[in-house]
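Chemist: Before anything else, here is the set of structures, which you'll find just below.
What follows draws every value from the coordinates through simple rules; no lab data is involved. Predicted model, so just to flag it, every value in this text is computed and none were measured. Cβ atoms are built from the backbone, for glycine too; each structure is taken alone.
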Structure P
Amino acid sequence: MPGAMKTDIQLDLLDCLEGMRQMEAETIDLVVTSPPYNLGIDYTTYEDTSDRTAFISWCLDWSRAVRRVMTEEASLFLNVGAAPSNPLLPHQLILALTEATGADTPVFTLQNTFHWIKSISIETKNGDTVSAGHFKPINSNRYVNDCHEYVFHLTKSGAVPLNRRSAGVPYVDKSNINRWGHTGGKDKRCRGNTWFIPYDTIQSRDKERPHPATFPIALVEQCIRIHGEDTRTRLLDPFNGIGTSAVAAIRSGIASYTGFDIDEKYLKITRDRISANLNE
């Protein structure tokens, strides 16, 4: 499907709350995003340290705005990481988004939890160790290297159908193709909730990944596939960053992409990346 149609791109230098207020309700089919984690990351125009209560309250604000613009069958794929010294943050956030508080109803239902594996080492049957992927080493005698992040799949109802095999993998044992009726005779099974998606190897972070917290294009493409590849899909990333979701939208050939950011530098990088992908 990539390249099947031209993706309509809308980028705005706006706080996402203001940007989403200007959008019509129920006009977005898919949201893939990674907000600031409140872990002290050095952004150029955003202070990533605040009181935990204030941070959760802010997340509730933007998540309610996201819910308003989502259709009933839409999916939100929310990427959240943690620090070894602060491991509960993703869980505290997802509880806040999915539990009723006082008179308020839950913002979302947690439908799936995916584990984005960035680096892994596997011991084979013959005793060899195979390592793949990239991680940021931690210089500590208390904590181990953190090699994964969460991708929470949130929906309004908890019952949104997914195209599981669109994001699937071939069977190792080919006899399973005919053994299981859901395969439809095709060599593809559900990948499950562990996604090994490494970063691309780069030579210069400043030039090739000029943002302190990004996810790979392949991660967004995986979310697009599992939600259901459809040329009518309208994708939103309220925390655009350097436009990784925009590039994935173009490569997947979906209908439209909307992104907000408060940093003009990041939006310029996004425009450059979009131009490069449109000219490929």
Structure Q
Amino acid sequence: MKKTIRLIAVLLTLVLALSLAACGSKSAGITIAVPNDTTNEARALLLLQDQGIIKLKDGAGITATVMDIAENPHNITFNEVEAAQLPNVLKDVDYAVINSNYAIAAGLNPVKNALALEGSASAYANILCVREGNEDAPLVKALAAALQSQRVADFIAEKYDGSVVSVVAEPTNGFDSSVDYAALAGQTISVAASPAPHAEILAIAKEILAEKDITLDIQEFSDYVIPNNVVEDGTVDANYFQHLPYLEDFNAENGTHIVSVAAIHVEPLGIYGGRQTSLDALK
């Protein structure tokens, strides 16, 4: 009888220990780094919600922040980090939600390395932008036609294999019939862009414009602020690095007057493992 009681006591102790260990592992918390700009942070949180990791308050949408998290069952700590720096902090966190352009630049393959990817939502299509009033400038129209060409669409499909997706429904032959290309011969148009994939895509457009003796000056930037500032002050003619929700938020916060000319591609946001190699810790 005493042996039976002792055995039961041992079993109860073991069950309690295992229960406490399980609770401890859950309460120990997971750290996830997310972009610190409003629109991309909201995208990251919506992706995490889609994966069943958190739940946002009702009505929280494309402007959601960590303050809008209603349920956080895994006691996740969120680190809000400048989007360009997310690949650099990946090793120091359990997970990071990273924009594809920064993931690609850091040597990550969104299709192969991301543990989860958002859908190719058109609301987040990356756009060619200029200062308001310059939308119909011949050089701008020529650049837009080149970026919306079949040649660029084919390059995107072959180069990025699904990690970057063209959103151009009816690709052009690279040229706009309303533009007098002969009058533009010898001229230059400058564009501010992220190194990857934007500058890489622009390199194809540069080849197309060169056929008409137009020079495309591609200026690379690794942040989300300067490309808009240089277009606003007229230093650079156009930029290609952002999606419309980000642009609208930027204009509202900074009093800038930048507008979209054409939607070119979408880059699905992804969840990448840092200290974790799968999403199992969040299940």
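Chemist: Which structure, out of P, Q, was distance in nm of label points 7 Å out along Cα→Cβ at positions 126 and 254 calculated from, if the result is 4.2?
Modeler: P
Chemist: Let me ask something additional. Out of P, Q, which structure matches 3.5 when distance in nm of label points 7 Å out along Cα→Cβ at positions 78 and 238 is calculated?
Modeler: Derived from Q, not from the others.
Chemist: A further question follows. Taking distance in nm of label points 7 Å out along Cα→Cβ at positions 102 and 222 from the coordinates of each of P, Q, which one would give 3.8? All intermediate terms of the calculation are to be shown ahead of the outcome.
Modeler: Numbers: P: 3.8; Q: 1.2.
Structure of origin is P.
Chemist: Supply the structure label, taken from P, Q, corresponding to distance in nm of label points 7 Å out along Cα→Cβ at positions 54 and 70 with the calculated value 1.4. The partial results should precede the final answer.
Modeler: Values: P: 2.7; Q: 1.4.
The structure behind it is Q.
Chemist: Out of P, Q, which one gives -8000 for helix-only ellipticity at 222 nm (-39500 (n - 2.57) for each DSSP H run of 4 or more, over all residues; to 500) as computed from the coordinates?
Modeler: P
Chemist: If Kirkwood radius over Cα pairs in Å is computed to be 20.8, which of P, Q is the source? If you can, show how the numbers build up before the last one.
Modeler: Working: P: 20.0; Q: 20.8.
Going label by label, the one that fits is Q.
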